[in-house]
Structure I
Amino acid sequence: MIGALVAAVGQVEWSGLVLGTDPLRLRSLEGWEELPDLDDASVLYSGRHGSAVGPLLAQSRTVTAEVIVRVSADQVGATVAALNAATGVRTDEQPLVVWLDSRGPLLAYGRVIRRRLPVDRAYRVGTIVGVTLQWLCSDPRRYELAEQVAVTGLPQAESGLTFPLTWPLDWGTPAVPGSVDVVNAGTAPSSPTIEFRGPTDRPSCVRLSDGARLEYDVTLAASETLTIDTAAGSVLLNGADRLYTATARSVPEEWFVLEPGSTDLAYRAAPGSTDPAATMTVRWRSAHW
């Protein structure tokens with residue numbers, strides 16, 4: 001489980017290691033609380049002063065930790081071997097969990113791009129000062145550990161009273177609005193994962209605040225699930241690529257984010273597609289700059 005090894009304020013978890021407790025004492029951490037570098041997409045006006053304001057796009061986040069290793073002389077080799085094994089070169093990103101204060105731990109995904117481990121006379125007795133570890137996180141946002149989940153079915157009308165009336169009155173099946181309220185409690189936009197499960201035809205997720213939608217021209221059987229990862233920009237039907245099924249009304253997947261605060265999302269489908277077994281599941285984490 002992500003973050004299971006972090007037990008107290010001042011600790012960092014990475015690939016089975018915990019920095020901030022013996023034998024790996026955390027001396028400093030840079031790049032975690034700072035804003036990442038930003039690209040300004042503003043464009044200069046050609047005929048007057050100033051520029052047309054464009055979006056600020058965050059670059060990757062670089063996090064640097066300085067560590068002091070203190071162990072007995074006979075444990076130096078084992079400790080350094082474990083440190084080297086956890087900070088080797090990888091092609092995939094791994095979870096980096098940092099717990100700095102009373103706000104609780106936050107999560108980012110990154111890769112180690114630098115490891116500095118000085119060797120001097122103190123090395124032989126188990127003290128290594130100036131150990132430096134550096135991570136590059138392609139997604140600069142930091143996330144809360146708990147993944148939130150919201151599920152809804154397609155809209156269903158209330159069935160109403162059944163005639164002839166009997167006592168006590170049976171008001172029938174209540175209406176289902178087919179929408180969910182998701183809350184991003186952070187300060188940065190969060191990229192959700194959305195799952196449509198059949199049976200349904202041309203499923204879509206609509207952001208009610210502005211009408212933006214993700215819609216796909218597919219027919220899903222009861223056993224099939226269409227998964228949209230808005231962070232990766234992928235659309236998979238039982239693991240097979242279906243990005244090409246996006247309709248002309250569908251926005252690019254990467255643009256469909258949950259801004260900080262509350263967002264209402266509606267599950268919709270083609271006319272006549274009303275099976276109550278069909279569901280939309282939204283998964284997200286609150287995100288912070």
Structure II
Amino acid sequence: MTAKIIDGRAIATQIRTDLQQKILLLSTKPKLAIILVGNDDSSLIYVRNKQKAAAQIGMKTQLYHLEENTKETDLLQLIRQCNDDSSVNGIIVQLPLPEHINTNRVINAISPLKDVDGFNPYNTGMLQNNEKPYFIAATPLGIMTLIESVCSDLCGKNVVIIGASLIVGRPLATLLLNQECTVTITHIHTRDIKELTRKADILVAACGVAGLVKNDWIKTDSILIDVGINREKGKICGDIDFESVAASAAAITPVPGGVGPMTIAMLLQNTVDAYFLQHNL
């Protein structure tokens with residue numbers, strides 16, 4: 001194996017330690033409101049992990065766990081209450097939402113100043129315009145931190161992203177474009193995808209297909225970022241076949257232990273930043 005392991009756990013731990021030190025100096029503590037609708041198993045796990053991570057750095061959380069059949073109007077009213085509550089610094093609505101609720105209306109209702117998930121159109125629009133949003137989505141922000149830990153100069157790099165989601169692929173592409181990269185986004189209808197990935201200096205896999213990327217998909221000495229979290233034969237694995245590419249890549253994120261810890265760390269960072277922003281600190 002020649003590829004450098006990009007240790008997301010270690011980088012996330014340092015970020016959380018720094019945040020903890022900042023919080024210790026505050027007279028009041030940052031507070032994150034988490035809204036969960038229904039009882040999706042994965043969502044319950046994600047919420048518990050966020051609450052645990054917040055508690056470890058001294059951050060407060062308030063969980064609003066609503067019934068699956070909650071009306072959209074009631075959810076929007078709760079968001080308005082959190083927007084108006086000065087003790088709440090950040091608001092996240094755990095996705096996915098039940099089918100009877102319009103996700104866009106819900107995200108749009110969150111104040112851009114408290115939108116620590118970075119999904120509100122104001123924040124995404126500012127990012128698209130290469131201006132500074134209040135907040136950037138946690139996963140793309142974490143991925144950028146991981147890439148920059150092994151590549152100090154992104155200008156001119158050829159980047160291919162597998163997956164065009166609004167949560168990862170598209171905002172990440174914008175962040176990379178803003179760093180003067182040449183960016184290609186691929187998706188399920190992309191033709192000859194391997195011809196594109198084999199030219200990538202940096203390849204980001206975020207499509208949810210276990211082991212999709214094999215050694216013949218990559219350029220030698222490329223940087224590989226694996227966003228996938230899949231279960232196969234009782235084990236968690238990524239979208240990149242780690243064993244296949246490890247001898248050829250320059251650097252790679254493991255699954256687990258790569259992007260996942262960074263997502264929570266960046267969410268916590270956004271919430272602390274929201275506290276400072278709202279207190280003019």
Structure III
Amino acid sequence: MSQSLPALNAVRIFEAAARLQNFTKAAEEIHITQGAVSKQIKLLEQQLGCQLFIRAGPILKLSEAGREFQAVAEASLSIIRRGTAKIRNRSSKTPLTISLLPSFAHNWFLPNMAAFERDLPDISLRLAPSYHAVDLGEESDIDLAIRLGRGDWPNLHSLQITEDELIAVCAPTVASELADVGDLIHQRLIVDSSPYDEWHRWKAKAGLHYTAKNCLYLDDVNLQLSAAIEGRGICLTRRSFVVSQLAQGKLVQAFDISLHSEFNFYLVCPENRLAEEKVAEFYQWIKDIRYSGPLTNEGEGTGFGN
């Protein structure tokens with residue numbers, strides 16, 4: 001029976017080469033040499049008794065048999081990947097892995113860890129902070145991701161979990177220099193990267209129409225908040241991210257002006273993973289507490305609406 005089946009490794013390599021139409025790119029994706037790809041394709045052709053690729057000068061094309069076997073390889077590998085993911089997901093030893101921005105992990109998720117451990121004690125969790133949108137394909141070891149945006153990522157199911165209100169915050173020493181909103185023109189603004197910088201919208205709501213010349217550009221929210229606490233400038237941030245700093249007096253809201261952000265945080269994953277037990281339980285948990293911001297000890301949200 002085993003002799004009637006082609007080598008699984010060769011099938012995997014063929015699928016990558018057929019999808020990419022290039023042996024070199026397939027080698028880079030799988031992290032092997034181009035020669036190893038050629039060797040495995042030849043082995044597979046010998047086992048199948050037919051030619052899978054046709055070269056026309058520098059162009060590599062699938063033969064008719066190659067196109068037929070590509071469909072077989074894709075379907076077979078997809079079944080294996082889904083089955084493997086389900087078996088791994090059933091194991092209590094395998095953590096649920098979530099990719100998320102470091103700022104969200106630090107300012108929203110960690111303050112909610114006590115609630116998570118109380119509500120889902122049987123699920124081990126692995127947080128994987130990243131500034132990049134990781135691939136959530138079938139071969140990924142990431143189960144779910146929390147992304148900042150507008151919820152329009154292709155081929156992914158999105159659940160909005162925040163409805164963020166932006167406020168200007170600064171150290172008390174800086175706030176003491178502000179008699180009214182017009183004094184902002186004399187202050188340094190801490191500015192996020194594009195497209196997430198929303199100072200222009202906040203200033204428009206405040207009736208200010210000027211281009212700030214004294215700015216500190218920081219792409220990381222945690223750095224922005226640290227700089228604000230140290231008195232380095234005024235930061236426009238999400239209220240849910242500064243609950244504890246406001247309560248402790250490390251930061252104060254500079255003006256009684258706020259607006260809803262154009263960008264919110266979303267829980268995202270491939271549609272076909274929503275039925276997996278751990279994914280489904282976490283999805284329902286975060287759906288139940290979304291919009292609340294970090295939870296208090298009594299389990300009530302310190303956010304601003306539901």
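Readers should treat all values here as calculations from the given coordinates under stated rules, not as data from a laboratory. Everything numeric in this text was worked out from a predicted model, so none of it was measured.
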Note: Kirkwood radius over Cα pairs in Å, for residues 82-209 alone at 20.7, derived from one of structures I, II, III, originates from structure I
Which of I, II, III leads on Cα Rg over 2.2 N^0.38 Å, for residues 202-257 alone, largest value: III
